[in-house]
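Below: a set of structures, written as structure tokens.
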Structure 1
Amino acid sequence: MTKKQINRRKEILFLYDVVDNNPNGDPAADNRPRRDEETEINLVTDVRMKRTVRDYIIQTEKQSPHNSVWIAEEEDKKGNLKTRETKIKEFKENHKLDNTNKKKLKAELLKEYVDLRLFGATIGLTAKEGKGESIAVTGPVQFNFGRSLHPVEIMTVKGTATLPSKEGLKQGTFVTTYIIPYSLIAFYGVVNENAAITTGLTEEDVSLLYQGLWFGTKNLITRSKMGHAPRLLIIVDYNEKNYQLGDLRDLISLVPNEGKKPKELRSILDYTIDITQLIKSLESIKDRIHKVYLLRSHELVLTAGNKPIDLEKELKSMSLPVSELKIGEA
């Protein structure tokens, strides 16, 4: 069956929350959660979000001959991690290719690796640092840094490790962990239909991306990532080429419940999300929209004009084409 090529621009708004954990540690700052110190807004890099999607594809065994993941840890027969140079060398040998035909090599890489079709990459072809040849792939799917919709505080948690870190010690060493009690994080992304042509990105690939955002966030179960939950995913699929509204996060706002200050939020029950401006903006460009797709956690309360609303019903009442986003894991 022929897969459908991406031919329309799409904008993505994705909200998820984190409870008592570290959404994205900064290795240059003792792995403290990333935060804008002026605004106290929690930051999460686009690299972290792309890793969530890649890990989902790997962990759920959704890899196939055409859905492999290039940027992933692989071990050799001795249990050592393969270098990037080793991976590209093996790929060229397996496909009987060399650096003399980079166009063919690039085409084969894109055919096999879904993360390259989605996010792109620069792939070195030789081991000569800074001097070797490379293949550059511009990814059709790009995200801004994720930002919390409210200021957050960083808490320091001290404890001890059960096992000593060195022989001869009689007790475990002290351990310091940095967490955020609560953070509602919003990501904005774009699927560029023009760049999609060069990577061969398909609707099936993008459907896998949506699964990775939603279910991949649910699957974050390491010690530093427990407590993640997807809350809202909105896809605006346009029928007008090259058109987009811009950062959809600017069209929504978090409203703390009465008596709650923004830094005192501790759960999804402590606030509502005002989407009045988002609704108005979508209505004003409805002739340019092919369809709006929605997926929402039932705990998240959306409001417009200070009243709770059903976003799907609201958009349908304005004659906007809208439907629930179907992204089953099967």
Structure 2
Amino acid sequence: MSDGKELFFVTGKDENGPDDLIPMSFTCGYGVAFGDLIGSVEQMDGIPDPEKAISLIEETYEAIKALIHSTRSRDKVDMINAVLSTSNRLFKSEVDSSDSRNLLALPLLVEVISGIVKSGKKYNFKTSDKILSSLKKYQKLLTVFAEDVMLYDKNNEPAIALTKIDRNKIPSLSYSGLTSVMVNNPYSGPKYIETFVPDTFDDLISYLCNKYVQYYHFQCCSNCRRYFAFATDSKIKNCPRVIETARYEKDIGKTCFAVGHLRSHVRNLYSDETQILYQRNYKATFARKKKGQISEDHFAVWSEMARAMRDLCLSGEITYEELEQWFKENYLRE
């Protein structure tokens, strides 16, 4: 964990020598890997919910298994490259390669590649199947951990919340593995980065949970409705994920944080103007109802819709111009 990012390093060794065979690195924002596995807490277009989050991993895994079973090549490097190419859709953003996603599924990929290195086409997938089952189990446990221990709106002291919860409903915080401190950028001043090499997949989850409880809070992003972690005392509403699908095409490629910050600015800028626009149209329509120019029923339906559209504008989900256009297009006539 360093500079707002979690770094996942993968290295493999040839059985005939010490050299790295498959060095890879992935990064994501604090808590994003947990949030990606949990999925969106609400139905959102283009954002995986819990069921879809797991199915994306399963589909990629099954595609990798089918690829290995069907390939004619017995060259291990060829098979590994094919596996990496197939897995890119799961781990790499389609619009920004600087950040990665679904990184809790990375041990699944690592196990498959390790199996290929050791056994080639004869790898039996038993261990990787167990990791997939663990991912399904941890999705449920991490959901409780996020909501009932780490969520800032519920608990601003995760360590205290931890003492009150049934520990069987969340991941264990006990882990084993090699922990060390790495010094980075010595010329610009030392940065001490704690690194952890887990003994098992369970240890990776436990290590991360342990660090979150000690140093972080969780929040549910107001844009994509997935969990992320933050370390500051002030509440942060949006995550650092890169937007891949959006209602507004101009938002694609930006982060939820950047879009949320802009919407907040626009909301504050136009909140008074939005209320004035709503009140002006409401009063004019109400006056026409009083004169008998429109019916009570039609006015009731229109006013409910007008309030909903106003609220959408105030929340930043539609623009002031879109609200203005809605009033023009929905001018009541008998």
Structure 3
Amino acid sequence: MPFQKTSPNLAYRNNYPHADPGILDLIRWRVTRKAPPKPKPFPLTPNDPAALLTNRTRPSLTWVGHSTFLVQIEGKNFLTDPIFSDRASPFPIAGPKRITPVGIAMEALPHIDFVLVSHNHYDHLDARSLKELLRRQPENPPVIVTPSKLGSWFRHRGFPRVMEIDWWNSADVCGLKVHAVPVQHWSQRIPFIVNRTLWAGFIVEGRNGRLLFPGDTGYSSDFKDIHERIGPMTVSLLPIGAYEPRWFMHSMHIGPHEAVQIHRDLGSKLSVAMHWGTFALTDEPFEEPPQLLRDTLQAQNLTEKDFWIMGHGETRWLDEVWG
């Protein structure tokens, strides 16, 4: 079980040893950081909402921004860590502000069958977006899939269909098999309550392939374990941003170099970059992650056919890899 007894309550932990930045490290970062240049939004890539509304046959990915994708596979539509709000924050007028606009409006989404929520940080579990999804589908609400102990957050707020999955367990969700897998991260939503709910990656497995969504993660041997226990991935959605300064971020956020290593660890047929170019959360230049990924791919004899860098709002069809 991924927990240790640290108090009368159970606190979850990661599988592999790693540096664990504390409050003094956070203060050091905040005091010594040099603000990067003011970020400029990336252009939106037009998509075809009408085609997405009616599509139930072709596998597709649409990048909404940050870690949010609309995924259409095997007749089902699902979202990953949906955040459509202007801020990654509990407060509508404070906290990290969206730099690049939402790639597709919530009003333009097709019916959503289920939602994957990887952990409880505000840029991944956005209450306003999730409540709006529920409001828009009152008769047939989406299934909310969470790691262990996070489901109560949704049940207390009136979400009627919630499914918790522990690491290395799986469940049938709307006719697809969903596995929860370990990744290296942490959880906290309110001060001083740390790691009381689990964080997880999810693998959605259908007849024609497997798609991995890890949420946030540092680099660890968990990905080799995933390959060994479940098999190679067809599609892996991998974060490439929010990695500087490395001395503080390396245990919790991968950068482009680690993302390419994870692509290899998983034996992934295709990987897709996410968690960049939407919110300015850390110290690297806003435009750096995709360029650094391109440089890393070239150095390792890979191309953007192996590891996609999608535009905000862009839809790509997965016919060549899914099946």
- Item | Structure with the greatest value (metric relative contact order in percent (Cα under 8 Å, 6 or more apart), set 1, 2, 3) | 1
- A value of 48, 24, 19 was computed for semi-axes √(5λ) of the Cα gyration tensor in Å; which of 1, 2, 3 is the source structure? 2
- Task: Give the label, chosen from 1, 2, 3, of the structure having the highest value of distance in nm of label points 7 Å out along Cα→Cβ at positions 53 and 293.
- Result: 2
- Task: Check the numbers for Cα Rg over 2.2 N^0.38 Å, for residues 133-276 alone across 1, 2, 3 and tell me which is largest.
- Result: 1
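Every number in this text was worked out from the coordinates using simple rules, so none of it is lab data. Since the model is a prediction, treat every value here as computed from it, not as a measurement. Cβ atoms are built from the backbone, for glycine too; each structure is taken alone.
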